[in-house]
Every structure is written in structure tokens, then in C-alpha cells.
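Engineer: Each in C-alpha cells, the structures are laid out below.
Here, each number is a calculation from the coordinates, and none is a lab measurement. All values reported here derive from a predicted model rather than from experimental measurement. Cβ atoms are built from the backbone, for glycine too; each structure is taken alone.
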Structure 1
Amino acid sequence: MIEEDAYWRADLNKSSDRLKKRYTKRRWSKRTLYEIEKEVFLSAFIIRKLIESGKVDRALLSLNFRIKNYPIRPGAIPSTDPKKLASIYDIYHGRDEVLSVKKLCDQFVHSYIFSPLIISREHGVVFGLYFASDCESKEGVYYTPLIKVIEIIGSVARNRSFKAKLSENPDGTFDVR
């Protein structure tokens, strides 16, 4: 049980800031991908703990987030290899799905599949995340833009709804405000 939530919220703010910086990063490595997964996983765990401790405003708990769900292809077996994602899941025929904050966090915490989608290696811009828990990966894989994850983390950190804005810089990188 969390009694003093200010420390946990401060950690969420730091995670949100670190994820925002990914939009300006030009060099990508396995460590960079690990750091994104770590920030998202730990933030999702903190959010779940805050929810379970009754420290999240009910208005935030009632928010639902529209994300994409791509069905698994008939006979395919889930894999954690990001190179096989398109052959296992029908990424051209996704459907909108609505998940609560808690359900979204559950998917991140129990993720069997977690694969950042990088738009451009030249600019190193993370566009979004493919993810699914071990159970859900047998039915489909979810996709959400990274900016949406930043908004969720930022909202819980502030205990009120937060909308992030993405703007492109002249050098092709992005800023998140």
C-alpha cells in the first residue's frame, strides 16, 4: 500500500521526461530499446500500484484509451522477434479497441511482446509501441503511439488529464510539450 504518493508521482514525471527525449535521439542501440521498455514497464507498474492504493483520481480511472489491435494470422504462433511481427499479425487490418488505464498497464507489465516501432533510422524517431501480454499475444498485438504512453504517464503523475503535443524541429527531430 502506498501512503505517500508524491515520491511515486515524481518518478513518473522523470520517466515521462526520459521518454519525451526519445523523440530527439538520433542514435539507437539495443540499450536505447531496453531503456524505453524499462521506462514503460516501471511506469505501468507504478501506475497500477497507485490505482490499487486508491491514489488515482476517479476521473483518470474512467478514461479509456483508443489503441489499435492487430489480429494474429490463422495458425501463427506468437514470437518476441520484432522481425516476425508482420508475418504473425495482420498489421494491415487492425481494429480500434478501447482499454482502461489499468488494462493498458496490465498489458505492459505482463508484456510478452514489446517492440518499439522506429519510423526513421536516419532521424531515430520512435513512432510507437507494439505490445501484448502472454495471453493476449495469442489473439493479437496492440499498437499505440509513444506520445499516448507519455500522456498516460504524465496524467497519472499530475493526477489530472494531460495532453502532450508533438512538434517537428527543422533538423527532423521532434519535441514533446
Structure 2
Amino acid sequence: MSLISTQDKSYSPQKNTAGIEPVLIGANYQLLRDTYNSPSVIIFAQCAIPFLATKDFTINHLAPVVQIDFQEAVHKKWIFGLSNGLQWDGFSTSPSFIYNANTSYSFTKKWTVTVECFGFIGNNLPQNNLDASVDYVINDLVQFGITAGAGISSAAPKNYFAVNGTWGFNSSGKKLKH
């Protein structure tokens, strides 16, 4: 769930919008674990639920996201990632291509900082963004974070701020390590 505040300066009058984006429900599956010779490969799928959002962020359709993510640990605390996939925005029935390049550094077992460049390329002008986030890991299944970023293309929001959290469950039955 994300609480979003965004400021759109692309048209006059300027408009600030705050609210809760549609809640995403999804799953991740790790196909390969990283080794000395290869990165981790993770497939994830999510779906935004139209009615689980505030008024300014309500969408018209279910909005699935399907991505494949490649992650390589370059150090115990430092990870690089690249991903791409398809995303439906909930307003159109046509998907957009999405990409993401990121790096994360864990200062402690509980605190992580991430910097990313990501975007959406579809039937409209491309939206390209840069952001940074700080996350606090409560346990292997729950984490909270804050994100701030800026659009680097004309169609992207000029800037944004989000408070977000993830909740998971262990479907494998294996004891989780943290």
C-alpha cells in the first residue's frame, strides 16, 4: 500500500494531489538464486484493485503488472538490479513496457537505501523518473519505507513523495532467515 503525494507542475494551475494508490496484491517467485557466475532471477506479478484507493487515485480496470527481475549482489550489503515487464495502468486496456535499474545498500539488517531509475513506455509520451527510498525491515515479511523522486521526462510527475509498506506471507513452509 502506498500513500502518495505528488505535485504536477506540467500545466497551469499547479495541482497537488495526495491520497492512497490502489492496493497491489501479488506474488514473487525466485527462479534462480545468485551465484558467483549468475544473478538471481525473480518473476513477480501484481494486480492493483480499482476500489481499494482514494478518490483521486481510483482506476477503471484491474491493473496487472508482470516483471522479471535480475539481481546481483556485489557485496553482502550491496545489490544491483535490472527489471522489465508489462504494466496496465487501470485506465487503458493496453499495457506499457516498464523498466527499472536500481542499486540498494543495507546499512544494517534493518535499514536499506535504494536509488532507482524507472519508466513507462506505451502509447503516450514516455514517463521516466529518478527516486530514492529508505526502508525499515521489521522482519522477513513486513517492511515500511519512504520514497521521494522526480520525473526526468515531460510526461512524468515533476516530483513525488510516498510512504509505503509491504506485507507478505511464507508460502513455502520453510523457516525464514533474517
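Engineer: A value of 25, 43, 31, 1 was computed for P(r) over Cα pairs in 10 Å bins from 0, in percent, for residues 63-110 alone; which of 1, 2 is the source structure?
Structural biologist: Numbers: 1: 25, 43, 31, 1; 2: 25, 36, 24, 13, 1.
Here the read-out was taken from 1.
Engineer: Of the structures labelled 1, 2, which one yields 2.6 when distance in nm of label points 7 Å out along Cα→Cβ at positions 55 and 103 is computed from its coordinates? Mind showing how you got there, number by number?
Structural biologist: Numbers: 1: 2.6; 2: 4.4.
Corresponding structure: 1.
Engineer: Here's a follow-up. Please state which of the structures 1, 2 yields 2.0 when distance in nm of label points 7 Å out along Cα→Cβ at positions 39 and 167 is computed from it.
Structural biologist: Working: 1: 2.0; 2: 3.1.
Label of the originating structure: 1.
Engineer: Something else now. Which structure, out of 1, 2, was FRET efficiency 1/(1 + (r/R0)^6) of positions 135 and 159 (r between Cβ atoms, R0 = 30 Å, to 0.05) calculated from, if the result is 0.50? Walk me through the numbers before you get to the answer.
Structural biologist: Details: 1: 0.50; 2: 0.90.
Of the options listed, only 1 reproduces it.
Engineer: When percent of Cα pairs over 19 Å apart is computed for each of 1, 2, which one produces 64? Working shown, then result.
Structural biologist: Working: 1: 57; 2: 64.
Structure 2 accounts for this read-out.
Engineer: Tell me which of 1, 2 gives -12000 when you compute helix-only ellipticity at 222 nm (-39500 (n - 2.57) for each DSSP H run of 4 or more, over all residues; to 500).
Structural biologist: Values: 1: -12000; 2: 0.
Checking each candidate, the match is 1.
Engineer: Figure out for me which of the structures 1, 2 the number 16 belongs to, where relative contact order in percent (Cα under 8 Å, 6 or more apart) was derived from the coordinates. Write out the running numbers ahead of the final one.
Structural biologist: Details: 1: 28; 2: 16.
It must be structure 2, since only it matches.
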